[in-house]
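Please treat every number below as a calculation from the coordinates, not as lab data. This is a predicted model, so every value here is computed, not measured. Cβ atoms are built from the backbone, for glycine too; each structure is taken alone.
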Structure 1
Amino acid sequence: MRYHEATFEAVQDISFELEKGKKLAIVGESGSGKTTLLKLLAGLFDPNAGEIYLNGSRVLGPSHNLVAGHEHIRIVLQDYGLKKNQSLKENLQYPLRYFTLEEQDQKIDALAKIFHIEDLLDRKSYQLSGGQQQRAAIATCFAAAPQVMLMDEPFSNLDVLLADHIRMYMMKEVRKTKTSLVFVTHQTTDALALADLILVMRNGKMVQFGTVEEIYDQPASPYVAALFSDINFFRFSKLEDVKLKGYKTCEKELGNNFVTGIRSHDIEVLTKGKALTKAAVIRKEFHGDQYKLFLRLPNKLQLKAFTTDISIQEGDVVKLNFNFEDLLLFPNQSTLEV
């Protein structure tokens, strides 16, 4: 997919299948092509190459349809797509237009309560805040009862108190109705918690596609690993001084000229007892239920780790433990840059 007059492909070389009723999260850095892919799936853009199918029927773009889009696919973008000069109730009535007025009112009342928009039904959409418009747009999507829901950052403007409530409702409904859900998110915790599958994008291409467990446990690159956890990257040779059990065997088999990663949560911080190595605390950050420590080892390697020990202060020398099994190895990576 290339935008008009653009010199680069916004989306390219992406191929995947999603079973009915499954939930797919699309993640990646800004500008990686996530929203463009969503619009292609919705039939709002024509792909320059390749085809998109829903239940064996091709999803056609605006060059084939007078009104862009697909009758069984609904998309919620970050501009929310509400008709600005209509009331919120009128926006909700449109996808319910083939129901009786009594059925419309029942469905609208139910959705209004779920999405906390009961007092907003008479307002025009331009009179609503961003968070209110987002809730209204998602409610309208559910009112349409499509086979596929596509959502761009659906939780970005939700109040913290409402976010969990709406997430729970959405997941329950798509499971009950066997609706396929594809959502773009910058919150990788949402992707891990809510999705069945994850598609990771970078520079318009698919970097990795798999189950949430595969993406987290077997990241294909440092970029994927960094998206889903607080992680330290360093040259494998830096572990030579640490005397980590398993290092020599791995060095013999693979050499030592490749990148290693270890998640900050996998490093145990001690103030006494036996440990692999010592480290100086060069910075300490409060993270609510724990502290994030920035550490420097004797060989100058810098790591991040977490602790609940309130007594540890900047300038202290602590001890560190971790296991060889906790390391992520990236033999084909030539640089430490993610």
Structure 2
Amino acid sequence: MNDDLDKLLTDKIFEKIPSGINPIDYLMNVLHISRKSVYRRKKRELPFSFEEIVILSQELDFSIEELVAKSNDNQAIFTHKTDTLFDPKDTFITMLEKYLDFYKKAAHARSFEGVFTMNRILLIYALNSTHLFRFFYYMWVHQGYNTSSNFRYSDMDFPPEILTLSQKIWEYARNIGHTTIIIDELVFKNILNEIVYYYQGELLTTEEYIQLKDELLTYIKKVEVIVSLGKNEYGSNYTVYLSKLNIESNSCYFKIDDDIESSFWVFGISPIYTNSHFVFTSHKKWIDSLKKYAILISQSNELLQSKFFNEQYNYITEASNKLLNNQNNDQH
């Protein structure tokens, strides 16, 4: 192990040991080694073994990959939660559990900064929407797990543990102090287009399509209120910008106390993410530059607010009426 990586590892281990716990005693108990051996590792006279590093990374919740990347400024390690057995339920639950841990940490943090770019509704913001959240799970199963092309929305088994977990996440996520969001002008139209795709493919019934469409309209009305007030019903503050440029994909960066993370949605609703300082700094710089091509609409620009949301309502209503009329005509 090179000296830089050894120092990073040693510093990280002692940094992650909770305050109020004697680090020497802790390492003796966890690694089952002598006091002298702990001191030798602390002074970097003797490196931690690979097995010890794995044990401590699990016990203290730090990323070995992150340390490797930090030892080389030109590298960044990205993580993507998946399941080697490709079980959609277990993989989806694993992703939600990551969200739960994250928002628990954010809720109890001394300081929090979260900034999103969005070209479609994120899963985290659909947690409190019954039908939309189920539709996200359906798309997850349908697109990612080699299901039959005839696999209908009504055929889907929606596990109750997923609903329970989503409700726990929402209890924390809805109370986060302040969030900044830069939205694409197509942010709501994109999710409607996905719903329409499955309806035209006869994977959604007319009743299911109408349920989803109506809930999407209700969702947009709630967002309009949040944008108007600059906060949600739980008192969490939101700064919302409307981008005049196309946003290629959803992304976000977070800073929770001294911890950072950048996430990018390139595989549907499951992000890849990294704790790389280099990526975080570059990502933050890009998002800050994007604000130059966006207009602040939360608690301001009432005319633009009204114009934007009316366009969303009219587009969804008119497109749906046309679609349903065409379907009725085809059936007669």
Structure 3
Amino acid sequence: MLSQKYKQVFILGSGFSKSVSSIMPTLKELTEDLKQLKDKTNFNELSGFISETLSVTNNLDEVNTIENISSVILSKGLFYNNEEKIYYDILRHQLMRWIFERIEATFPEVDDGKKEQLIRFFKQHSFTAGEKPPEEPALFITFNYDLLLERLLQSDNINNWYFDYIIRLNHYGTKKQKKIQEQNQVFEYLKLHGSLNWFTAPGADRNDLSNVYLIEDQDPSKQLIHLKDIPVYIPMAFAKSEFFIGSLYNVLWNIARRCLEEAEEINFIGYGFPQTDMDNLFFFLRYKSKIKNIVIQEPDESYKIKRLKKLFPASNIINRDAFEFISKQYL
């Protein structure tokens, strides 16, 4: 389902996830955990690589961030022999697997005290399938691949939510796709960097729409077929081009472009245009006249705040917690 036009577009970043889930790890926490990685069973090569990197850089913090380490591993393109290429293939797999497992380690969900208000907020900007949709409903776009919103709305037994990822994802034959019912509350959600419940079919080597499957938490194939698989997601790194091979992300970004061109108002919540997303910055600058609010939480004198004010002089740069902003602005 794709509405003809969205008056409002809400774009959610990692600051939103951390604001609504206290156990969701931050980039700083992921960095520290990765630097202390000692798992020789599942991540032997990655652990050794991290130890060597810390040693040769004298453990310099500004160098040893998860963004930098991920970029080095994922962007490596020049290999001196096949053994080195195989080694980096292993590093890539272990890094992607480690990030996935670290995020999902505690099965993060929205904090109990924030669930009811967030559900109200999302209901305000969604519609009931059996009723005539609003002429200009809201679209939610995110760079997050966590499952906070999926789990939040699936836990709501009152409104009967239907998750619409906009793109048409496959389902295995043993798990039929849930059909939309008239009483369903439809939540339209475009995940530009993939999702931790999307997997490629076994043996597929490209992220094509025909190869990507939606796997629910309770789906047995998550353990039977995809127990050791890595979901389809783009990690926090400066190098992202290798993930765009195939049709999936091309379709996602083309849909986003069309929706943003037609939208009247764009709001960024918990997203401050980090250096790792420089391509995104140039993409969204095309629509700067439509961007009403950019909400991030930083120290008052933060360079990030000053940078955003220069880049988006006509927008409201709001230094506030994401959940607090939603509560005061919309509830």
Identity of the structure behind -11500 (criterion: helix-only ellipticity at 222 nm (-39500 (n - 2.57) for each DSSP H run of 4 or more, over all residues; to 500), calculated), options 1, 2, 3
3
Working back from 0.40 (FRET efficiency 1/(1 + (r/R0)^6) of positions 21 and 125 (r between Cβ atoms, R0 = 35 Å, to 0.05), computed), options 1, 2, 3, answer is structure 2
